[in-house]
Structure 1
Amino acid sequence: MEIGYLADHKEHVKKVTHWLFREWGEYHPYDSEEEHLKRIKVRLNKRKIPTIFAAVEQGKPVGTASLIKHDMDTHMHYSPWLASLYVPPQERRKGIGTALAKRVEEEARLIGKKNLYLFTPDMESFYTRINWKTIERAEYRDGIVCIMVRKLE
């Protein structure tokens, strides 16, 4: 498996967009998949924020994650964020999610960031296992989410 910039694997942009829209599109009820594609294309960068990565195995995408400036409009004082980490169900429990998280951490470190943040409604135990620390719980998107930090120093 290789984890690289989605900018270098543009043939997978529509597939990645489909995954993310299907998984989290409900949080953007006024968006279409085409609108979501526009937001993904903004992330097609290297060594800057925003950036999106793809895990690719045998020419096929098996996961994705992003490094973005902000992910919660209620917590703009935290930046940058690991966001949109997604691995299709049939590819889970193979270390892909962990590898993607580590790649985003590495990218943030390379561009000089000291901390990286994320929020999750239901994956706190996964991130705790890979050395993320819970810093607060907050009401967000009609539920309680866990906000976590990863020190990069």
Structure 2
Amino acid sequence: MTADDPQMTPADEALLGLLGAALRSTEPVPDHVVAGARAASTWRTIDEELASLVFDSALEASGVRSESTARQLTFRRGDAEIEVMVLDDTSRRVVGQLIPPQSVAVHLTSGDRVDEQRSDRLGRFTFNAVPSGPVRLSVMGTDAKPMMSTEWVLF
């Protein structure tokens, strides 16, 4: 139905006039709504970025008692891996390596705290004084966005 339609009644014309006025009088979208929409769009690739836990020495039933306090974990996404060792010595340390090796920023998130270390050219990184509780590692790209993030794991 258009304004020049012969079947249009005066009520239809009034309604179209009101709709047109409403569309012309809209205010700009608030900044916080735009920011929320942009943040929500990052979820479209979440399955591609998530590295799954494929090995956890705490879950392996070896039947052999060990004096070692190191827990070993491996996360994988495609042909990329993050190998991690959690050392409970004087302070909880996380020592890891990226495969394939690359020098990038690695973030360790625990609660509201985010620590950053840079891996060396062999892909090695270390975090010291890691709090107990849920932890997530993220390998950051050159655009400061995560290339790969691990599942949340309890340390």
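Rule-based calculations on the coordinates, nothing more; no lab input. This one's a predicted model, so the numbers in the text were calculated from it and none came from an experiment. Cβ atoms are built from the backbone, for glycine too; each structure is taken alone.
Here distance in nm of label points 7 Å out along Cα→Cβ at positions 20 and 92 was derived from just one of the structures 1, 2, and that gives 2.0; the source is 1. Tell me which of 1, 2 gives -5500 when you compute helix-only ellipticity at 222 nm (-39500 (n - 2.57) for each DSSP H run of 4 or more, over all residues; to 500). Here the read-out was taken from 2. For Rg/Rh (Cα atoms, Kirkwood Rh), the highest value in the series 1, 2 is held by structure 2. In this comparison of 1, 2, the computed figure 0.45 for FRET efficiency 1/(1 + (r/R0)^6) of positions 36 and 60 (r between Cβ atoms, R0 = 41 Å, to 0.05) is attributed to 2.
Determine which structure produced the value 2.8 for distance in nm of label points 7 Å out along Cα→Cβ at positions 76 and 100, calculated from the coordinates; the candidates are 1, 2. Derived from 1, not from the others.
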